[in-house]
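Below are structures written as structure tokens.
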Structure I
Amino acid sequence: MKKKIFIAAAVIISTAAQAQDSTKNLNEVVVTATKYPIKQSLTGKVLTVITQQQLEQNKGKALSEILTTQAGLIVNGTANTFGTNQDVYVRGASAGKTLILIDGVPAYDVSSISTAYDINLLAVEQIERIEILKGSQSTLYGSDAVAGVINIITKKGGDKKMGATGNFSAGSFNTFKQNVSLNGTVNKTNYNVQFTRLTSKGFSSAYDQTGNKGFDDDGIKENVFRANITQKINDKLGLRFTSQLSKYKADADASGFTDEKDYTITSKNSVAGIGADYSAGKTKLHFNYNYSQTQRIYLDDSAFVGGFSKYSRGEYNGKAHFAELYTNTAVSKKVDLLAGVDYRIQQTDQDYLSISSFGPYATALGDSAKVNQLGAYASVVVKDIDGFNMEAGLRYNNFNKYGDAVTFSFNPSYVIKNMVKIFGNISSGFKAPSLYQVYSEYRNPSTVLKPEKSIHYEAGVQYNKGNTNLRAVYFIRNLTDAIAFYTSPSFVSYYINADKQKDKGFELEATFKLDKVTITANYTNVDGFIETKNGSKDTSFFNLYRRPAQTINLNAGFNVCKNWSMNIGVQTVSKRFEAVYAAAPVEMPAYYIWNIYSSYKVSKNIALFADFKNITNEKYFEVRGYNSRRFNFMAGVSIKL
């Protein structure tokens, strides 16, 4: 297998093609690193940008497919059936320790165990760009930003009074995807309204080991509506309004290797937000308010019994309010100050009922499951003092339910001749216990859970000259008070603060542009173990389940002619381990997949595209017992008016 991986690497590096430029030019302006626009050269933080041009070259793909090719980032479940849970792992951190932002505002599912936002609810066609900021970012963004943040920046209106776009595609598994939008600017009102629909008959979620059990296909129906409106009141004041309605219904199976013909997952999410930006000389004031509501229903009807239960229904509802007020001030050409406060209210109610041969089993979590968070933060940014840059920040978080949390960040960097950036970061992070961990039947009977706390170290160098970008980063993340699921000798189970998690690794990224040719590559190495008490002794063991120790992403792209471009890519993933209940972990074999993407511009307003995935028909498993897609494709047309 290793031989195949290195052969694939050699072939792809020698091929000409088009690719995603993850390191980018040092002069590119980003917003996620400091919460306001700043050049990459002026921040020591490790940030990757996926531009609109790159997203245009990935029409028809899901968000997880684009994210999982980035250095240090794996989205487990990407190649499984549509609607599969998408666990985002950044630098080996577990699910829920990477914060998803939508236009800079935290997005949660407060009804889930990890509180991680379901990225199935986001449509790529509605995204303008993506900024991935790695390392602990809790000082600016609060809870859950332990391994980093992924900021999804959505599309806004165009310059014309009215414009329209449409993307229509179809492919394997009877999959159809349509996206239409209206956008423009009328007087001082900027608007963008989009609707995306995805349907697919899919394939069996569970893997049929014998091949003759007649497992049925598991499909999906999804609708996503989003609207962004910006109103410019005057030269100093602007207002922002956002809304999103997402819903999908997906078929599922009983478990790995086990079919289920009447098990469905329905997920709904609604978001409404308002914001304001006010400028007064060198000072800018920003306000954000967001309300989100999530409902997940898992229904296993009684017509077919594939698993343990004859019937089960679980309903999980979550509500979240987020309000934030912050200001950034240019004290001088060399110094910026940022200060702000945010307030969060999270609430959930949950009901579960199952009926099996042992009788009924029911649990309930009423709407009294609620927590409030108040945070205050500040940072100072020093810019380009003979090439030296520095950011230092501090946050205080107060909870009404668990202990307080204080975090800090210190990010110095030095740029030499605008070509070489040397940087080092020290920052702390925290993750508050979820409402489920605090209020469910598995709540700790004797003590209140504390937030998980981490310290993150990283150092690296980035080289940018002409058409060459190189970046190398080494990181260490130490986490204390890790929340673990504990089972006592009397078989009583509950959540505790007990363990220490220690992770480390390095990332290598490269981009080369030669005339019409672009070649990019990234390599990630991650290792980690948990330290836990076993009686009076401390024991440690590797626990990065489903997270590969090594990943390689290689892309090469070229313009065949004036209107025709192609992209060839390969991803190699090393062996992983899968945890198994009451048994030793199972080793999952390494694998590699090849993809080819091609687009042809028919005219100024019409383009055709085709995406061929896993062209070698590699048989592999991201999750034990569940199918991953073999060879499949999507093809379609894009129209702009």
Structure II
Amino acid sequence: MDEPKTPTRAEIPETDKWDLTKLFADTGKWEEDVAWIERNYPRITEWKGRLAESADTLAEVLEFDKELDLKVERVSHFASLQLAQDSAHPDYLARMGKLQNLLTQISEAAAFLAPEIQAIPETLFAQFLHDPALASWGITLKKIRRLKAHVLSEREERLLALGSASLDGYDDTFSQLTNVDMKFGVLVDSAGQERALTQSSFSSFLVKRDHEMRKRAFHQFYDEFQDHQFTLATALSYSVKADVFRARARNYSSAVEASLFADDIPTAVYDGLISAVRGNFAPLFRYYEIRRRALGLNELHAYDTYVPLVPEIETKVSFDEAIEKVTASLAPLGEEYVRTLSEGLRGRWCDRYENKGKRSGAFSSGSYGAPPFILMNYKSDVFSDVYTLAHEAGHSMHTWFSQTAQPFQDYDYPIFLAEVASTFNEELLTHFLLENTSDRKMRAYIINRQIDDIRGTLFRQTMFAEFEKVIHGIEERGEALTLDVFKTEYRRLLQTYFGDQVVLDPQLDLECLRIPHFYSAFYVYKYATGISAAVALSERVLSKEAGAVEAYLGFLKSGGAKFPLETLQAAGVDMRSSVPIESTLRLFERRLTELEALLL
């Protein structure tokens, strides 16, 4: 029997790919913009030493920098999307390499901007903020000014800019190793068909009814990671070292504070999340026991925690059917939202299916004035991919609304808010699916999916957040970060978050080396806070609370015009308190009671 092969990019129909001509008609046009950037970026130094001259002078440099940033964002967007669709393509690698070097040069040339803005005397700066020439730059200037204690001298900023590409090398190492070099082989399914095991297809095997298939997939997958564990541990170690170096260089007390400061998120919010979740493990452990019984297993392993608990329901949803479900579920948000999203998904915003060399997982990626593109590796037999589409559509529509309502300098919303919009969509999808079925087994399936969503997003991502805090703390104390340290610390957290209800195979320790977000630390907690805020906002919309839809759309349109906690407060959610997290934990427990009544 011939070994099944992942299709090449050329074998994927054009209608199933994103349309990057909406960014650039061809690579020649991209080269023209890159050439413009190369010619013009040195002009920014014309304003060096002059920013305190007048409000007009400051406005001039900000407008030039905006023009430059618009082009940089667009060429970077195009290059990154090309590389994501085929990370082994030599032309795409070359373009990204060229661009990275150029961006370093631009950062070096513009390194004087923040320090000079910080150095403007307080009285004069206050006058500038009231000058009409800077009317559209007030938010940007206040954010820059707030960073004063953490902005270095011009020479120091230049050195950090020069070293940025070298400091981030671990990320390229991880990406190339896991997406290109590592080979996971094939597995024979219950029908006797060989199927390729890849980063993208791994989740497809974990939802299969066949326990032995899940077990084989798990062990075969992690065998490959074990063969590369020392290389991956080294990459992760240098990722942590880079975070700590940057935090110390900029006079932050810790890497986690450095990460949260720009969004004005107190570290108490991060610590409060961990504390609230750690205080509510009882329902989680109860769920694992229900899962073990429902699956008829003597013992539950981690690879048994993804398969749907209703055995008769194995879905096959085409991508077009997924679009229908997602857009119908979002009808409460109004005609403009649904029409725009529907036209975008059918108009090639989305790169739908896996191909050889394509980045695993899914993401949404936008740039000002361009479509908010979505990368998927959609599998029709993985029902969670419908939720993934809803999730990424939330990101994309957040981008669409923010760039429609805000100027370029204020449209880019922080990740803290992005995870609210994406998870909000998943909540509406669950509500829609439950409203449209009375079938007992299907309801159990959907409720189980929501429970697993909360488990995976709130409990699991909080565990990840705690791991990131732990390993950065080790580095900050001057202790060694070795493979054994990573595995030992991760094992402790696995034991805490899984309890005695789940058998922890030794290979599961290697999970800490394969999670991409660990190489971009202090991101994952935003999934956990995001689902908590999303549950609160979705409950307001679904209960038809007066003004709730308008408030939510206002949230989407706000972009980066305010700090995230302030933006959420305006939409009706206070993330400084534990109330939204505790509310989501109560939803988890309510759904668990419903599931138990349906299944056992």
Structure III
Amino acid sequence: MKEMTPLEEIRHSSAHILAAAVLRLYPETKLDIGPPTDSGFYYDFDSSIPFTPEILEKIEAEMKKIIKENQRFERIEVSREEAKKIISDMGQQTYKLGRLDDIPDEESISFYRNGEFHDLCAGSHVSYTKKVKAFKLLHVAGSYHRGDSNNKQLQRIYGTAFQTKDELTEHLERIEEAKKRDHRNIGREMGLFHIDDMVGQGLVLWKPKGAIIRQELENFISEELNKQGYSQVFTPHVGKLDLYRTSGHFPYYQDSQYPPIIHRDCLTSLAQEGCTCSELSNKLEEGEIDGYLLKPMNCPMHIRIFRSEQRSYRDLPIRLAEFGTVYRWEQSGELNGMTRVRGFTQDDAHLFIREEQLQEEIQGCLGLVKLVFSVLGMNDYRVRVSLREPDSDKYVGEPEAWDKAETALREAVKTLEVDYEEELGEAAFYGPKIDFVVKDVIGREWQLGTVQVDYNLPERFDLSYVGSDNKDHRPVMIHRAPFGSMERFCGVLIEHFAGNFPTWLAPEQVRILPMNDDLIEHAEKLMGQLKQKGIRTSIDSLSGKLGAKIRKAENDKIPHMLIIGKKEAEQEKVSVRSRANPKLDGSRSLDEFSAAVTSEIKNKDLPFKRQSKAKD
């Protein structure tokens, strides 16, 4: 069998070919950086020419010419002075000299040359440009130099490349399918949510139909929590800075938090004293100024609930749950509909347990996450165990506590009987965690449910319970959120189902389609009977042809349609047309139909076609 060229080399080489093509066409362009990625490659350019779709076509055509020339990729090791000369000779000092300065003195400096093009690069690459056989430029996005919004915004051209043309075609088809499933478009068309500039970017307004989906998910998880002995709590949206100083969230996560809220009298006094912004920041970090913070996490408030009364070993485990809204200051360029927002509600819970209860409680949390994914037909997932990086000062707490927590997670994850991988350096600052990475129906991966073990926050807040020996003991905490955040989870669900939700989640479960205005009164009677059984029902009472009403219901992704004509009204029947369960199609009594739909809702059945696929 012919040996395949490594995919990373193909993509890295494609980035260089892209840069070479841009310089051929637009020689005044300044280059920054162009690495391979998990799904392709990109390159950042500083150009006065806006890279429109038409320009991308020209660049892609030039890339094909370079590939056809079969230029050799040659690695050249040089001194730092020689590197500066090569960069200057190319007229690329603006960004490349800074990238050169990033290379430590003890490391070798190398360029890769193909044809007339040189790029500062450690490699590796294909041997000749003709090895790149299947690539495509995708789109352009804005990108700040070094990711800093204080720097100039560049144009980032994204592309993808594969080993074969068939793989590229398959990938491009997935991209097109992803566009059709884009939750931002489907959410707007179905009237699920809205993001309003006057309210603020990254802050989701749940419209009535979207609120139904969210409420159904909350009801579902709440029922399971009640079975497992959780207690519901509610906490405020703001808390004193001292709370988050103690937890370590302030100033540890300061860059991703909203600014502290300081009373205007205090600010006025500081201004009169000539306090600068940097001095104010230092005073906040040192605790010399008090204030409030929009909560970035729910856990410190749950901790204070636990600490509000004396606890006995007999009380543990104590499981506190809350659909708690938190706030993070995400960069505007990173915001994306519901999947990357600034305000989101976590299905959060914190368990306070004795150390000997750790294994059982972790397994209970993992079981809950598995149940959520199973009910929603998201059974293709992998598990990631995120651990601390040895000798890093990023983490708080004693090494012995970390060892215990990591051992507990390793043992618990084995009970899932699924493949898992360990990732050093990905733990939260206060403890290791298990993340579920779910693959949707078109193969994209999403990090959703999470379970974390924490020995450190109980120490920071001096938590204790009275043991059987009448002495104080330190509890262990578990943080868990099966959905992660309601916003992100719903955004993923919209794309996973392409808006064709299972009946129990669908905002509108049944739509009645009367064939003429004379039948509206009869349709209203049927709607009332269905609503009495808890089935969300509406009527399309607008004048128009039946075919148009059916198409509208299909576009609105209604699980079940009931067509009412004169014959159906006389026979006390309904003509069923069902997306969710085609077995219901045909003439039925309303009682027969409503019993089937009620069962479908109660059992949280998946749409018929998806069930068939799962069985295959």
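Some points to look at:
- helix-only ellipticity at 222 nm (-39500 (n - 2.57) for each DSSP H run of 4 or more, over all residues; to 500) from the coordinates reads -1000; which among I, II, III: I
- Computed 23.9 for Kirkwood radius over Cα pairs in Å, for residues 240-551 alone - originating structure among I, II, III: I
- Structures I, II, III were compared on distance in nm of label points 7 Å out along Cα→Cβ at positions 112 and 144, and the highest value belongs to III.
- Label whose coordinates, when Kirkwood radius over Cα pairs in Å, for residues 304-415 alone is calculated, return 17.4 (choices I, II, III): III
- Once relative contact order in percent (Cα under 8 Å, 6 or more apart) is evaluated on every structure in I, II, III, the highest one turns out to be II.
FYI, it's all coordinate maths here, none of it is from the lab. Bear in mind that the values here come from a model prediction, so they are computed numbers and not experimental data. Cβ atoms are built from the backbone, for glycine too; each structure is taken alone.
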